[in-house]
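These notes open a run of structures that come right after.
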Structure I
């Protein structure tokens with residue numbers, strides 16, 4: 001099958017896909033080992049490096065879905081996205097000296113939109129096991145940020161249980177997300193579909209303030225400026241969670257991930273065992289414990305700490321002001 005036949009959105013060209021995937025791989029490799037040029041201090045520069053890596057991981061996943069790649073491998077890639085944001089969160093909290101700083105800022109539209117997309121992907125790819133890790137990045141210490149947004153709480157309650165979540169009547173971004181919240185709280189599929197239609201009709205237009213909006217349009221050099229696909233994964237997750245069987249009326253919306261919704265229904269058994277067919281990795285290891293996996297590891301306790309360890313090797317402690325040394329798996333060794 002040729003590229004234009006399998007891609008899931010017509011804006012993506014094969015040349016752009018190849019070039020952007022290469023740039024993402026190179027960007028992840030570079031910023032995993034080098035501080036960003038943004039920031040006044042070295043701590044801030046390393047924090048933004050980790051943020052850049054996390055964004056590259058997320059964009060790569062979206063790009064592969066847009067290009068028509070098989071869905072199954074994306075389940076493992078989603079864990080890479082979450083792990084990358086966890087590494088960013090560690091440095092964010094170190095830099096701000098505030099563990100209540102959410103990894104995705106609720107009051108920043110780009111962050112909020114991406115948070116909803118990542119949460120939606122957890123449901124659609126049957127990786128609900130990743131949602132507690134998102135909660136750990138968002139909730140703050142002792143639930144300090146609990147109830148910051150009612151739509152986020154509505155989604156998280158489906159996976160973690162209403163008793164484990166927080167009451168809220170505040171929606172950070174009414175445009176376009178109010179209609180999605182209304183859909184999530186409807187009692188009949190017909191009414192929920194009506195609200196989802198209202199949501200999807202406005203989704204792209206109401207998100208015009210995001211950095212990625214209109215990125216499919218060629219710039220002055222003829223290149224697409226960071227286009228990785230336009231997807232309302234949260235709408236697909238809502239259809240799944242609400243038990244809507246006929247979503248055909250939503251298929252006309254370019255950014256409704258109908259293929260992913262279909263796949264999620266066909267593989268519903270995976271929701272009972274999210275780690276099935278996924279190379280589940282213990283991504284963190286405390287100093288003094290045996291290394292659980294060969295590869296590259298780093299610790300936020302020390303700048304530029306990336307190094308290789310073999311499985312079974314005792315992870316060392318490092319001097320620093322960050323407290324206990326926790327090593328984080330970055331990826332396979334290059335050699």
Structure II
């Protein structure tokens with residue numbers, strides 16, 4: 001259904017059996033935490049955010065790779081601009097063997113923008129962890145609500161069944177009294193109407209009970225067609241009186257949705273600093289060490305190492321655009 005909450009559905013676990021499953025409250029919670037779509041989708045999001053953090057970290061870690069190449073080349077001097085004839089120097093050189101093997105290293109020494117992007121990614125990862133905890137709490141809430149509503153509908157069925165039995169007894173009594181000549185026929189008709197009304201209410205209650213059981217099965221991931229019975233009675237515990245200030249203090253310290261929002265704001269602040277830092281210079285080092293020659297067995301050591309200082313002068317407005325986008329995201333988070 002379009003716009004339906006993921007917490008109202010789940011991944012089906014197993015296949016339906018002919019046995020009636022005894023489902024207690026703890027088993028329902030365990031199944032929901034394993035199969036509910038809300039938890040599964042949030043878990044996938046947390047995994048993606050963790051990958052983004054590693055991607056940002058990669059820009060600050062050293063990159064090392066090895067290459068080995070063996071090639072043959074033939075050079076036309078005329079194609080390179082040497083259009084003259086010199087005795088003893090041919091116009092075409094080669095074929096020439098070229099062998100090269102080397103280790104290549106690159107390392108960012110200073111990139112403030114990358115550092116801030118990494119901090120933002122770490123805050124985003126912490127936010128995703130809090131959101132996952134919040135998703136688990138919502139699943140517990142949805143499962144507990146569905147379980148208690150199912151118990152409530154079951155109690156309504158029992159009440160409706162008792163009303164039917166009472167109405168049936170009253171109808172039988174009225175019928176017996178009419179046969180004995182001590183009660184008018186209108187009392188029998190009235191009792192019959194009451195009995196039929198109670199029977200209709202019983203049918204409605206049973207249908208509502210069946211619908212609520214289907215909803216509970218969807219939340220916790222039971223296979224379609226699986227019959228089950230609730231084995232945990234509705235618990236009762238009186239509420240403990242706590243002040244509003246204490247409720248707020250606990251919420252600010254422990255509510256995962258609030259903590260996730262705080263980390264989202266920190267991530268937005270770090271991305272805002274990262275966008276501004278695109279104006280700053282960056283320093284990188286790189287180089288290689290290896291062997292080069294005309295063949296594998298005919299080579300000698302070669303190396304190169306150097307540092308590169310990059311000073312941004314103009315980026316065609318890209319940095320300004322990144323700053324505006326990061327500022328808008330930060331204001332929304334706040």
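A short reminder: the numbers here are calculations on the coordinates, not readings from a lab. Note that this is a predicted model, so its numbers are computed, not measured. Cβ atoms are built from the backbone, for glycine too; each structure is taken alone.
Among the shown structures I, II, from which was the value 154 of volume of the Cα convex hull per residue in Å³ calculated?
So the calculation was done on I.
For structures I, II, calculate relative contact order in percent (Cα under 8 Å, 6 or more apart) and state which one comes out highest.
Details: I: 14; II: 29.
Largest one: structure II.
Identify the structure, out of I, II, from whose coordinates distance in nm of label points 7 Å out along Cα→Cβ at positions 194 and 218 was calculated to give 3.9.
II
For helix-only ellipticity at 222 nm (-39500 (n - 2.57) for each DSSP H run of 4 or more, over all residues; to 500), the calculated result is -20000, so let me know which of I, II that is. Before the final figure, lay out each step's value.
On the way: I: -15000; II: -20000.
Going label by label, the one that fits is II.
76, 22, 20 is what came out when Cα extents along the principal axes in Å, for residues 42-97 alone was calculated for one structure; which of I, II is it? List each step's numbers first, then the result.
On the way: I: 41, 15, 11; II: 76, 22, 20.
Answer by label: II.
Here Rg and Dmax of the Cα atoms in Å, for residues 170-265 alone was calculated and came to 26.7, 83; which of the structures I, II was it taken from?
Checking each candidate, the match is II.
Give the label, chosen from I, II, of the structure having the highest value of mean projected area of the Cα convex hull in nm², for residues 74-121 alone.
When mean projected area of the Cα convex hull in nm², for residues 74-121 alone is calculated for I, II, structure II comes out on top.
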